[in-house]
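Next up: the structures, one after another.
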Structure 1
């Protein structure tokens with residue numbers, strides 16, 4: 001495939017993409033379930049699990065928005081990604097991916113990404129973009145021009161996505177590659193490289209907004225001694241708190257390292273908030 005709009009469109013239409021007018025309806029991120037252990041299985045794709053921020057990319061009429069999982073517009077925080085998306089010769093796209101900062105070994109560094117996420121000044125963001133440049137790993141294609149691709153097989157969506165993205169290894173836009181069937185082999189490499197984990201996805205699955213068992217995350221178990229140094233207030237019907245903010249000692253200095261909001265029961269949320 002040559003990556004031209006005509007060819008990409010023909011391929012999506014031949015696979016059964018739905019033509020729509022206006023923005024894609026019910027645009028929600030697909031969320032993964034959890035697998036207790038790595039597995040190999042025919043008909044599944046296995047990708048690296050990145051330690052970054054999940055982003056929904058919406059490009060309409062050439063204008064780009066980077067939306068967080070909660071729907072917040074993070075476009076101003078990652079100008080190098082916005083510029084690269086604007087430069088694509090396709091005026092309308094919807095992509096799913098994860099923005100990361102890579103360290104010298106090519107591993108995603110959440111701590112470096114956190115430093116960028118805390119900045120709001122355009123001058124500081126521009127300076128941080130030189131010090132901690134980000135990369136968007138795109139792993140799914142939801143829409144192209146006026147076509148809704150969400151009902152297509154994941155393997156077909158990714159085939160078009162691969163040809164849509166630039167092949168330049170220095171670009172901030174990267175294709176999130178995968179291996180077929182051999183999840184346990186990939187997970188062994190993930191462990192050796194001290195990476196976050198892997199994602200297992202059924203190759204024939206459509207894109208479903210919300211939690212789905214056709215996507216499973218398999219995490220490398222890691223432990224660390226961290227201090228709870230603050231918390232965010234809860235939203236909507238959640239109890240206790242939204243997220244616990246964590247710190248770790250670097251020499252004699254307590255440094256902010258991130259936050260965690262998932263994995264707590266209602267009882268644990270209430271008890272931790274009381275404490």
Structure 2
């Protein structure tokens with residue numbers, strides 16, 4: 001359980017050395033020693049993602065490319081966005097915390113999208129994302145994009161929850177002319193290269209059994225979160241950070257090494 005009220009939690013700082021695209025990167029990740037759930041560390045994982053994205057942007061710019069994404073360009077906000085279970089629950093909480101009538105408005109947008117997906121015959125498939133074969137995912141993504149369903153948080157072609165946007169959204173940046181994004185193909189859209197993806201690490205961190213979904217469609221986040229309460233046992237924050245970096249680097253960092261990792 002989290003530290004009792006009045007007793008500030010003890011934190012340890014992980015110092016992580018990584019080599020990304022030939023660059024030496026040193027990161028610091030403060031984590032509580034008390035048991036917590038991943039959602040409580042989401043701001044940390046988001047900040048780490050922003051650091052990785054910043055490195056990828058720098059590499060792209062050094063190669064002569066320029067990021068074309070900007071405020072008011074919301075074509076990508078009509079894509080099928082895969083998020084983690086942790087982020088789905090965070091989105092549910094964000095919506096529930098909105099004042100009325102804003103909360104009602106956003107929930108109505110989610111429900112309208114759900115109805116459209118049901119009418120198109122896509123809802124059932126998206127409710128079981130892990131049953132979608134790898135060779136079918138691209139086709140499904142194109143079907144979804146062709147429906148033109150905007151993210152419920154899209155306002156004036158900009159993200160209204162920009163600071164809380166999912167990590168997959170943070171990692172999606174392009175260098176092609178912005179107008180190409182309205183009709184995306186492999187030839188017309190050039191995404192920046194993400195050598196390490198915090199979005200994948202976070203999705204894997206959530207898994208507690210082989211039956212768990214590894215991803216959740218953002219467009220179904222509130223209803224999915226209501227149907228899937230987080231009943232996983234809390235773990236020390238330091239252990240969750242260790243697991244996150246194990247998934248990020250595809251290296252099994254044993255718990256015995258935690259004293260070396262945390263310093």
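Derivation of every value follows stated rules applied to the coordinates shown; laboratory data play no part. Since the model is a prediction, treat every value here as computed from it, not as a measurement. Cβ atoms are built from the backbone, for glycine too; each structure is taken alone.
Rank structures 1, 2 by FRET efficiency 1/(1 + (r/R0)^6) of positions 34 and 154 (r between Cβ atoms, R0 = 41 Å, to 0.05) and report only the one at the top, that is, the highest.
Numbers: 1: 1.00; 2: 0.65.
Checked 1, 2; max of FRET efficiency 1/(1 + (r/R0)^6) of positions 34 and 154 (r between Cβ atoms, R0 = 41 Å, to 0.05) sits with 1.
Work out relative contact order in percent (Cα under 8 Å, 6 or more apart) for each of structures 1, 2, then name the structure with the largest result. Mind dumping the intermediate values first?
Values: 1: 24; 2: 33.
Largest value of relative contact order in percent (Cα under 8 Å, 6 or more apart): 2.
Identify the structure, out of 1, 2, from whose coordinates distance in nm of label points 7 Å out along Cα→Cβ at positions 138 and 242 was calculated to give 3.0. Intermediate values should be presented prior to the final figure.
On the way: 1: 3.0; 2: 4.0.
Matching structure: 1.
Which one of 1, 2 has log10 I(q)/I(0) by the Debye sum over Cα atoms at q = 0.16 Å⁻¹, for residues 50-193 alone, as calculated from the coordinates, equal to -1.01?
Values: 1: -0.90; 2: -1.01.
So the calculation was done on 2.
Determine which structure produced the value -7000 for helix-only ellipticity at 222 nm (-39500 (n - 2.57) for each DSSP H run of 4 or more, over all residues; to 500), calculated from the coordinates; the candidates are 1, 2. If you can, show how the numbers build up before the last one.
Details: 1: -7000; 2: -12000.
Source structure: 1.
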